[in-house]
Each structure stands twice: as structure tokens, then as C-alpha cells.
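Below: a set of structures, written as C-alpha cells.
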Structure 1
Amino acid sequence: MNLKFAGIRRKTEFSPNHVVNDLLIINRTADVLRELGAKVTMYDEGVISAEDIKEKLIFSMVQGPIGTTTLAKIEERGAFAINSAKSVMNCYRINMVNLLPAAGVPFPKSVIVSTDSEVNGNEAGLGSSKLWIKRGDVHAVHKEDVTLACSDEEERTLLKEFYQRGIMQAILQEHVEGDTVKFYAVRDSNLFHWYYLDGVNHTKFDEQRLHRIAIDSAEALGLFVFGGDAIIGLNGSITIIDINDWPSFAPIREEASRHIAQLIYRKAKEHYHE
């Protein structure tokens with residue numbers, strides 16, 4: 001079967017500190033698809049329109065609201081995409097904080113607030129003045145987009161800065177003590193890689209359970225190519241704090257690109273036989 005794919009690179013604005021790594025992983029995935037016999041044409045999120053892409057099979061790293069809306073329009077015409085526009089939008093925090101707990105994924109208590117509000121953690125029912133303030137839409141673009149606030153004053157200042165930047169909603173999220181673990185995965189494959197991002201205690205935990213929770217998270221959001229962050233508590237507990245649609249896979253790029261391309265190729269063939 002001569003499959004023809006469109007690959008959509010992520011706009012650099014949505015690759016803070018990972019511009020090169022994001023470019024390398026999607027380009028390498030395209031190379032592997034070509035090795036599998038597919039034809040691949042590459043596009044860029046920042047300049048595409050729904051009319052530009054004629055291919056019916058798409059692998060995409062789009063993440064911004066405009067690019068995601070464009071991808072959704074292409075899918076509405078019958079195109080098949082990994083990751084889909086809906087799954088990317090599910091990763092926006094105002095959606096994620098509802099979808100993951102509803103799926104039974106261990107997730108910090110979180111509250112969506114307007115950035116022009118004066119609500120604090122106690123008033124929001126979080127029970128602590130130490131909490132995370134996160135922009136409610138896309139993943140972090142600036143370092144201030146995910147910030148730990150240790151007082152009501154810091155919280156109000158951060159919300160005000162979001163509002164001044166045109167970010168209308170934010171997430172107040174309880175702080176979970178423990179080590180941060182970062183992971184990468186591809187659904188329907190045996191690829192799962194994790195490492196300590198800032199481990200101090202290196203508490204033993206059930207790695208297989210982390211893998212299961214990661215897959216549960218991806219299924220709840222509709223993702224196939226994904227990564228995320230989890231907190232390992234001092235008692236070995238696992239709490240997911242973030243899921244990312246198609247991260248850079250930088251530590252395992254070569255291995256990941258093969259798994260990603262094989263998944264995309266296999267799902268594309270299944271799509272044609274539905």
C-alpha cells in the first residue's frame with residue numbers, strides 16, 4: 001500500500017527550550033515512514049491553512065490554538081491524524097484537570113479560576129497557601145506559565161500577570177511533595193521510558209503501575225504519542241501532574257522515532273481498512 005502522509009511541525013513558540021529537539025523527532029519520524037515505503041510531505045504549523053494539506057493521513061505536532069483548529073478542520077474533511085486535534089485540546093489544562101480525575105487517574109486537586117479574580121487557595125478549597133499557578137490553555141510558553149506560589153500575594157500577582165498577557169483562565173493546583181519523574185511513551189507499543197527530573201529521595205515505586213497510569217492518562221485524553229510528569233511520594237505513591245502531546249523524546253529519540261513511525265503506519269493502514 002502506497003501511503004501518503006502530511007507531517008506538521010510544531011510552531012517554535014510552543015517548543016520553549018526544545019525547538020531543535022522537537023524538530024529532530026518529527027523529521028526522524030518522517031524518515032522512518034519513508035523507509036517503510038510511505039511518501040511524506042512536511043508542513044509547518046505556523047503557516048498552514050486547512051486548504052494547504054490535501055493528504056488524508058497526518059502525523060502532527062501542532063499545539064497552538066490556531067494550528068489545532070486548522071487540524072480539526074482537516075480532520076472534519078475525513079483525514080486521519082495522530083495526534084488528533086481533539087486529543088491535543090484535551091491536553092489544555094482547563095480540560096485535562098477534569099478528564100484525568102474522571103478517568104480515575106491520580107491527579108492533584110485542581111481548581112479553574114478566572115485570572116481577574118481574587119480567589120486564593122483556601123477559598124478555592126485547596127487548603128494551603130502553597131500551590132501551583134498554571135496557565136489554563138496551552139502548555140508553558142514562558143517560564144512563569146507554571147509557577148509555585150507560597151503566599152496569597154504571590155498568587156494574586158501571578159494571576160494578574162496572566163490577565164495582562166491575555167490569559168483568561170488559570171489553574172490553582174495543590175502542591176504534591178516528592179520526586180518528579182518524567183516519562184515518554186507510545187500507545188500500542190512497548191516503548192516506555194522514565195527518569196528522575198529532580199530526584200532527591202529516589203523512593204522505590206511500582207514502575208509497572210506508573211506505565212499503566214500513563215497509558216490510562218493517554219487513553220482518557222485520546223493521545224497516542226505522549227509524555228508526562230509524575231510525582232513519586234515518600235510512600236511510593238504516584239501522582240500525574242502533567243501529560244504532554246508528542247514531546248521531544250530527546251533522551252531516546254532514535255528508538256522513539258521508530259516506534260512512533262511504526263504506530264502511525266499501522267494505524268493508517270487500519271484506518272483505510274475500516
Structure 2
Amino acid sequence: MGRSFRLLVVAVVAVFQCVGSATAQGWPTRPVTMVVAFPAGGSDDILGRIVAARLSELLGQPVIVENIDGAGGTTGTARVAKATPDGYRFVLGTSATHALSQVLRRNPLYDSAADFAPVALIAEQPFVLIARKDMPANLREFIAYARANEAKLQYGSAGEGSATHLVCALLNAAAGIKAKHVPYNGGAPALKDLVAGRIDYFCPVVTIAIPQIDNKGVQAIAILTRNRAPILPTLASAAEQGLGDFAASTWFAIFLPKGTPSPVVQKLHAAVLATMETPSVQAQFKKIGA
């Protein structure tokens with residue numbers, strides 16, 4: 001019985017290995033979904049759609065972007081953690097969804113280290129401090145104004161515990177500013193209210209800020225990196241303007257649910273790398289400061 005049982009186990013393992021190989025060879029045979037855990041129009045969404053368009057061409061199947069926002073990006077990310085691990089649903093993860101969520105929340109909706117199969121790191125982007133268009137134009141004057149008006153000052157973010165929330169909170173601490181936090185379900189609605197003057201400042205990823213900076217809809221105060229960003233070469237960094245080594249950036253990566261067959265993970269990995277090596281994708285990334 002012992003030998004027969006061992007032979008049965010070996011046979012079953014062999015069958016599953018063959019099935020996994022066949023799955024990888026045939027995958028994808030239908031549309032694939034990329035979950036973006038923030039609303040349409042935000043930096044994650046813009047970057048995700050650039051990747052999805054080229055990835056669709058390389059995989060031979062549509063890559064559909066699905067925006068599932070809420071809880072600082074953890075609602076949509078949790079949906080992928082619990083998805084069937086067959087390669088047909090993956091998430092555009094960020095430092096907020098896969099790092100900050102694990103330390104800022106008492107009971108995270110998922111374990112980012114245990115519940116996902118990492119596929120590829122695709123981009124890094126800096127944050128920028130922008131304010132109402134009638135606010136001071138440099139960091140020292142902004143800090144002085146903020147300290148003098150902190151009782152009525154409000155800053156927005158993409159949600160409680162999001163990267164934009166943490167970056168502004170760190171900036172406030174470094175500059176000695178006290179202001180009220182106003183969380184939104186994503187960066188796009190926060191930016192809309194900033195342009196309308198309903199909040200005073202915001203620390204978004206540079207991508208969504210560029211159009212409003214160019215159109216003079218907001219006041220650009222500082223790029224939140226140690227050095228200036230090529231996309232905004234005339235905007236001085238926070239470090240240049242007196243905040244020492246203050247720097248903040250975020251990363252973006254692709255994650256599949258844990259348990260996805262390794263050949264599928266490797267096939268998506270190769271397709272993502274080919275996407276990132278595409279000149280038109282690189283040009284689009286350059287335009288959004290990635």
C-alpha cells in the first residue's frame with residue numbers, strides 16, 4: 001500500500017505539472033484584467049493604461065483596466081489577493097498598497113508578502129507639493145504662510161493611509177506645519193478640489209499635477225526629491241529650498257495572486273519587460289515623469 005500510495009502521489013504531481021505547463025502555453029485565451037486600486041484619472045490609472053495598451057498587443061488579448069478604489073488602495077488590491085490564481089486578474093501595486101498598508105493599518109486586508117506573486121517592477125515617480133494658485137510660490141514663503149494660518153489650513157490626499165497622505169504628513173512634520181487632513185477616494189478628486197480652492201495644498205505623484213501646473217491651475221511649490229526632476233526642470237526641490245534631505249517617491253509594480261502557476265508568472269513577467277522596453281511606452285512614461 002505504501003509503494004502504491006507513493007506512485008499515486010507522483011502521478012498526481014506529474015499531472016498537475018503538465019496542466020500548469022499547458023495553462024502557460026495557452027494563457028491567455030481570453031481578456032485579462034488589470035486592477036488599478038484608485039479612481040480613473042489618477043496617476044496610477046494613467047500609468048496603468050499606458051502599460052495595458054502595449055501589454056494587450058504583446059499578449060494577443062485585451063488587458064482591461066478595472067478601477068476598484070477605496071481604503072487607500074487596499075479594497076481593489078484585496079480583491080486580487082482573493083482572486084482565482086489563473087493569471088486572468090492582476091493588480092498594479094504601489095508602495096501604498098503593498099508597503100504602507102502593512103504598517104499603517106491595524107488589520108490589513110491582506111498580507112502583501114504572502115498573498116501575491118510579484119511579477120515586475122515597472123516605474124518610480126516623485127511626489128510634488130502643489131497648492132492653491134493664490135498661495136506663495138516658494139517653499140519658505142509657503143511654510144511661513146502655513147504656520148501663520150494653520151487653524152484654517154487643509155490638505156488633501158488620495159485617502160487615509162495613502163502615499164499622498166503620508167508624504168504630506170511627513171512634509172508637515174519636517175516643516176512644523178499643523179493642518180487638517182481631508183481624505184478623498186483617489187488623487188483625481190483631491191486635485192479637482194484643490195483647483196477649485198476647496199483645499200489648500202496636496203502632495204500628489206507628479207503625473208497628475210503636470211497638466212494643472214502647465215495650465216497655471218495650481219501653484220507648484222517644490223518637487224519632493226533631493227534633486228530636480230527632468231519633467232519639471234525649473235521647479236526647485238524641497239532640499240534646495242531648505243528642507244535638507246527630504247525626499248519622497250513611489251514605485252509601481254505588477255502582482256498576481258499567490259498560487260498562480262510559475263510558467264504564467266514568467267510569461268507575464270516577460271511581456272511586462274517587453275512592454276517597458278517599447279520606445280513608445282518609454283516616451284509616454286517620460287512625459288508623465290516616470
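When volume of the Cα convex hull per residue in Å³ is compared over structures 1, 2, which one is greatest? Don't skip to the end; give the middle numbers.
On the way: 1: 127; 2: 136.
Across 1, 2, volume of the Cα convex hull per residue in Å³ peaks for 2.
With relative contact order in percent (Cα under 8 Å, 6 or more apart) derived from the coordinates and found to be 20, which of 1, 2 does the value describe? All intermediate terms of the calculation are to be shown ahead of the outcome.
Numbers: 1: 20; 2: 26.
Source structure: 1.
Using the calculated result 8.4 for mean projected area of the Cα convex hull in nm², for residues 88-191 alone, pick out the matching structure from 1, 2.
Structure of origin is 2.
Ranked by mean count of other Cβ atoms within 10 Å over residues 48-55, which of 1, 2 sits at the highest value?
On the way: 1: 14.5; 2: 21.2.
Max of mean count of other Cβ atoms within 10 Å over residues 48-55: 2.
Here FRET efficiency 1/(1 + (r/R0)^6) of positions 160 and 216 (r between Cβ atoms, R0 = 35 Å, to 0.05) has been calculated and equals 0.45, so which of 1, 2 was it run on?
Working: 1: 0.45; 2: 0.70.
It must be structure 1, since only it matches.
Please compute distance in nm of label points 7 Å out along Cα→Cβ at positions 32 and 240 for structures 1, 2 and give me the label with the greatest value.
Checked 1, 2; max of distance in nm of label points 7 Å out along Cα→Cβ at positions 32 and 240 sits with 2.
FYI, it's all coordinate maths here, none of it is from the lab. None of the values given here were measured: they were computed from a predicted structure. Cβ atoms are built from the backbone, for glycine too; each structure is taken alone.
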